[in-house]
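Q: The structures considered in this document are given below.
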Structure P
């Protein structure tokens with residue numbers, strides 16, 4: 001027989017354990033909730049009209065399209081937010097959702113793979129022997145500020161011929177029309193209008209009146225039943241594109257954090273970031289221009305004043321760099337070579353410390369550094385030669401971005 005005292009003691013231990021597990025579970029759930037689908041944050045200083053446009057765009061961003069709205073016939077997601085919701089709506093996406101590129105036939109230009117179809121239609125299959133490139137959905141936070149950086153400020157960091165002999169030769173991605181391209185993993189998109197129109201067409205199968213995006217991205221190997229084609233063409237209006245562009249353009253950049261290991265780590269790590277020449281590509285700061293960004297073809301072609309004359313800290317030069325064979329997946333987008341990638345902005349890194357680099361191959365920040373090759377090989381070597389405490393200081397600094 002168990003004594004009453006021992007029984008009560010045992011019951012207290014069990015109940016205490018259950019309570020602790022409950023609290024831990026609730027805490028973990030709250031922590032995860034705080035890292036996913038939080039409300040988007042607009043830029044400070046918006047007018048009432050701009051804030052209203054932001055909210056209208058947000059509703060469209062989160063809206064789940066159906067075939068009646070023009071979704072498909074092949075697609076990857078029903079809403080923009082399905083692939084951009086970490087840590088908040090408009091942020092980056094989980095895994096490789098909706099962003100697998102592949103090569104079919106000659107050349108190196110990657111095509112987007114679609115894994116869904118409407119109305120019971122067959123889903124296209126990857127061709128046998130296809131070369132696959134996994135690309136993570138990028139964060140959209142702060143993209144309006146990036147677009148507002150003058151071309152000349154970005155071009156000032158270009159050194160295609162490596163005239164200074166430092167082994168770093170950032171190359172501007174110049175489109176066929178002579179414009180500087182600055183968005184996308186290989187700087188293959190030139191403006192937020194194109195960014196939004198391309199995402200609508202490629203990911204949701206929604207065509208738009210934006211020039212170049214009126215038709216479906218790829219011809220299908222099977223006919224689409226007439227019953228599934230009872231929607232206007234183009235599928236969405238210019239007003240829809242405008243509202244989505246407004247939402248993305250007015251998203252605030254990700255906020256900075258603090259080091260978990262004391263304030264002394266961050267300044268030392270930042271100094272090492274510069275000493276190792278990481279800042280040569282991940283340029284810490286830019287200033288946006290004084291003139292509104294022109295967006296030809298839209299109903300409201302100019303950007304908000306809140307985007308102008310702002311000091312920003314994206315930690316990118318928005319140029320193409322040859323990262324060597326280690327990151328070469330044989331697939332290219334735009335004018336980039338298969339070994340070239342746009343320097344990814346590091347702001348918001350603290351929200352995405354896993355599945356790093358363009359294809360998510362790095363499980364943590366240190367692995368991402370070690371995978372640097374080509375123009376990044378010298379900085380990687382310097383990092384590996386640091387004593388452990390200095391490597392930790394650098395990592396802790398990066399975790400605050």
Structure Q
């Protein structure tokens with residue numbers, strides 16, 4: 001249904017229990033910032049413009065977390081929304097046990113930061129295989145269940161980056177109201193996202209989507225991939241293709257987008273102001289473009305290891321080529337963390353560009369260029 005408003009452009013709404021939620025949610029992890037040489041802070045003036053535009057066009061779901069923008073996000077959001085009636089918007093925030101394990105103190109502080117007596121959607125943040133038992137055994141989940149009974153939390157859920165096994169175990173712990181998963185067409189094809197979605201759909205659990213454009217990676221594809229999509233719809237952006245694909249999925253209630261400038265929110269609101277989603281034929285085209293994109297940005301390493309024995313600085317080349325491929329699809333953050341954990345004796349910065357590896361490679365991969373790019377990431 002559409003919520004009537006003075007402005008012509010307004011987002012579509014979906015039912016969540018007794019509520020009507022905007023299908024586009026405002027993520028507050030990537031707000032515009034003012035940077036100096038030593039630090040950065042939220043650009044409150046520009047960020048307020050984004051919030052005001054969102055509110056004016058019917059966006060009523062605002063997602064943040066205790067740690068976003070080094071703790072500034074919740075404070076900013078509480079200030080930005082206080083001029084609006086409390087019943088006109090819904091706040092989602094999260095508890096991350098790795099940020100601060102004192103869940104009672106965190107929750108109290110969050111209510112203060114957000115200038116509210118209750119949280120509409122509260123989440124256990126970033127469930128992982130390493131944190132599930134801590135969330136349960138240290139008492140945070142039971143505490144938040146108590147806060148829900150007391151009316152300080154209206155709806156309780158969790159976001160996840162865990163394995164399917166951990167994900168299913170956590171689902172069994174209590175009667176969750178919703179879940180938040182990383183859902184985009186790339187992960188649908190190359191990760192376990194589809195399996196997560198099917199599990200939640202079978203349980204009739206509403207889904208909030210995070211990373212619909214994979215942290216911005218799907219905003220710009222490879223040249224050939226974009227050519228295929230633009231040929232079909234010259235006026236559609238790559239982001240709108242990603243959003244319109246998600247709109248096919250009936251269990252999705254809200255799609256979060258971390259919008260950092262006014263043009264992004266204008267485009268996204270326009271995309272979510274109608275019920276247009278991809279046809280089966282358009283989905284097939286998008287998947288084909290995605291396969292092309294992955295192939296074009298990756299190097300075709302088969303881990304044959306012909307390159308390793310004669311490397312003079314003993315680099316585990318296939319390990320780093322795998323990191324490189326993930327970097328090209330998952331971004332710099334993934335690569336930096338993976339490079340730190342790599343167990344190879346030789347490192348990319350040790351590469352002397354001798355070219356022996358490429359001469360032995362059946363795929364003719366330009367290894368020295370890859371090593372140079374990975375080395376520069378760590379500078």
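Q: Computing mean count of other Cβ atoms within 10 Å over residues 41-48 gives 14.2 for which of P, Q?
A: Only structure P yields this read-out.
Q: Comparing Rg/Rh (Cα atoms, Kirkwood Rh) across P, Q, which structure shows the greatest value?
A: P
Q: Using relative contact order in percent (Cα under 8 Å, 6 or more apart), single out the structure from P, Q with the greatest value.
A: Ranking P, Q on relative contact order in percent (Cα under 8 Å, 6 or more apart), first place is P.
Q: Tell me which structure, out of P, Q, gives -12500 once helix-only ellipticity at 222 nm (-39500 (n - 2.57) for each DSSP H run of 4 or more, over all residues; to 500) is calculated.
A: It was calculated from structure Q.
Q: Once FRET efficiency 1/(1 + (r/R0)^6) of positions 145 and 281 (r between Cβ atoms, R0 = 25 Å, to 0.05) is calculated for all of P, Q, which comes out largest?
A: P
Q: Tell me which of P, Q gives 0.50 when you compute FRET efficiency 1/(1 + (r/R0)^6) of positions 113 and 129 (r between Cβ atoms, R0 = 30 Å, to 0.05).
A: Q
Q: Once mean count of other Cβ atoms within 10 Å over residues 57-64 is calculated for every structure in P, Q, which label goes with the largest value?
A: Going through P, Q one by one, mean count of other Cβ atoms within 10 Å over residues 57-64 peaks for structure Q.
No lab work stands behind these numbers, since they all come straight from the coordinates. Quantities reported herein were computed from a predicted structural model and do not represent experimental measurements. Cβ atoms are built from the backbone, for glycine too; each structure is taken alone.
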